[in-house]
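Input: structures, listed below.
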Structure I
Amino acid sequence: MTPGRDCAKFRAIEGDQKMKNHTETIDPTSYDRTVIAFSGGKDSMACLLHAIKSGCKNIELWHHEIDGREGSTLMDWPVTPDYCRAVAEAFDIPIYFSWLTGGFEREMTRQNQKKAATQYETPEGLMVAGGIRGKEATRMMFPQVSGDLSVRWCSAYLKIDVMSIAIKNQDRFNHSRTLVISGERAEESPQRAKYQTFEPDRTDNRTGAAGRHVDRWRPIHGWSEAEVWAIIEKASVNPHPAYKLGWARLSCLSCIFGSANQWATIREIAPDRFNKIADYEEKFGKTIQRKKSVRELADQGSVYEATDDPETLRLAFSETYTDQIIIDSWELPAGAFGESAGPS
């Protein structure tokens, strides 16, 4: 499916952004389909707008639900899945959701258990993979604040692996060319600055029997945050409510990289969630951020002033996104250019 009539004006945008970091060496229009890893955050939104402007074909949004769909509400913003769904509808683009069964909380509390099955939506319906093979293991601790994905397992198990499993287990990706787009930027961290702008994806099997040609493109790798907000403003896209509440990044509400101010704010606006996380730290005998507990961090922080807006707060904690995606009057949200509090 190509973008519908609602996307026409975005194709025509004379954007200020340029194709950076050797993107002139690839032709994004040469692929059979384009899969965008879409969190609903500013960077993945910029990727979507840039993909449309670049003429990418058969765009799909893929969103990984961190808490899964089995009842846990420990980490993610409640409104995020429906916000992503609303974006897809506004741009007339399909969206597919995927998750590790039980989500973050089940994986964190594993005791002599195998990794849960991965569930993922496809054009044919919901599919399930895994959950049978593999070794039993025990975690009983939060992911650690590190650039090493073996200990910062939330990214590896709840996002990277989920997407890889979904691609490898769908025959529609075989004997075709797929472009996977993700929104990592060099400005975010020294580690991310080392990422390649363009490379074969980890699911690539172009020389194997499956003939699954999959490339990874990070089209905004060289962009500044100012450039990211500029393309969103030009497209008149309403940012996720989290940005309006003061968050500078759209990750989990309860991100392990959270700053003292964010933990203070979470304690204020989501006390039940905060207390459950603090109780888990005590149960595990190991804090998320090695030297201080979330309670100690919250004591040192200040609550974001933007959370005084009751309507935005209500929307962020709703499971239904009721605002418009394309808006007439666009304003830079309170969280823009704020605390990054993100991966190293």
Structure II
Amino acid sequence: MKVVIASSFVPFVNGGGRFIVEWLEQKLVEYGHQVERFYLPFVDRPDDLFDQILAFRLIDLSSSCDRLIAIRPPAHVLPHPNKILWFIHHIRGLYDLWDSPYRFVPDSPSGRAVRRAVMELDTRTIREARHVFTNSQVVATRLEHFNGIMAKPLYPPILAPERFRNDGYGDEIVVICRVELHKRQWLLVEAMRYVKTPVRLRLCGTGINSAHLDSIRAAIMNHQLESKVSYEDRWISEEEKIERLAPALAVAYLPEDEDSYGYCSLEAAHARKPILTTEDSGGVLEFVTDGINGLVVSPSPTALADAMDRLFLDRAHTARMGEANNRRLSELGINWDTVVESLTS
């Protein structure tokens, strides 16, 4: 089958939105399909929001492929008679983040008109798809709530999970993801002020908001945490990621109301490490159960500090949760056979 995987991207920003496309392409080729990857840039800017969406809508790939698999918005507006969606999130500032600081148009008559127009357009073009899958139950629930569309969660795996290993449980809690305000690495830095054990924190990653990155560095220095917190402000390689995770005590991932469990949760599972997260982390809670394969606490520095200390002091329980985290992968059926079968059948 000739397949086009279509998605949008933010220039010079890496992350799960790209991985899901690139890894799916590799797997579809392995399963014998001919695949082309199709990207267009898209940034949430109110002044040219509809121009960007229109650019997608005007591209007709109907004669170019047997199947179109659309992933990151607004790729779902592309026309095709055999369109399948693996929908990973809405333009969230116009949906579930409308009543939050992440809204990028004003709550005014004009802003509400923009929101309403996008919702109506999304509903119409999503309904064009033969099948709609999401990357989590959280996103499926949002689609039903905002657009009246039922969708089935199809959990994305990671590429070559056999690369990951476990070298025991050291003293570092590791965080490997984009450094953004809503990913809340800053909250973990604050928590390190209150730990009572020699537990350490390692942050790996960067982001596009230089002021926020500077604030992370400043907090480490101002609170004199240099001996407790390491910050690698760069995109680390996949090989380096494996080496950071193998000796880690645990993995922390506490985004604010995330769309899915996040690839870092899967990486932790494959490395047999428990996950430290928070009660408001959204899709992460589909993967993590408190006390079973990780710790789920309130999003406060003191609660997080206490959880870090517990991970450090009770290594036997930490190891049991790490093993349970690995079993969680099969419990949820997270594998490429399921993904390829669902998207090509």
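Readers should treat all values here as calculations from the given coordinates under stated rules, not as data from a laboratory. The shown structure was predicted, so the numbers you read here are calculated from the model rather than taken from an experiment. Cβ atoms are built from the backbone, for glycine too; each structure is taken alone.
Consider the structures I, II: one of them gives 24 for percent of Cα pairs over 35 Å apart as calculated from the coordinates. Say which. Computed on structure II.
For the structures shown (I, II), FRET efficiency 1/(1 + (r/R0)^6) of positions 93 and 245 (r between Cβ atoms, R0 = 25 Å, to 0.05) is largest in I.
For which of I, II does helix-only ellipticity at 222 nm (-39500 (n - 2.57) for each DSSP H run of 4 or more, over all residues; to 500), calculated from the coordinates, equal -11500?
Corresponding structure: II.
Structures I, II were compared on relative contact order in percent (Cα under 8 Å, 6 or more apart), and the highest value belongs to I.
Given a value of 0.65 for FRET efficiency 1/(1 + (r/R0)^6) of positions 221 and 237 (r between Cβ atoms, R0 = 30 Å, to 0.05), calculated from one of I, II, which structure does it belong to? The read-out was computed on structure II. Of structures I, II, which gives 25.9 when mean count of other Cβ atoms within 10 Å over residues 69-76 is computed from the coordinates? Traced to structure II.
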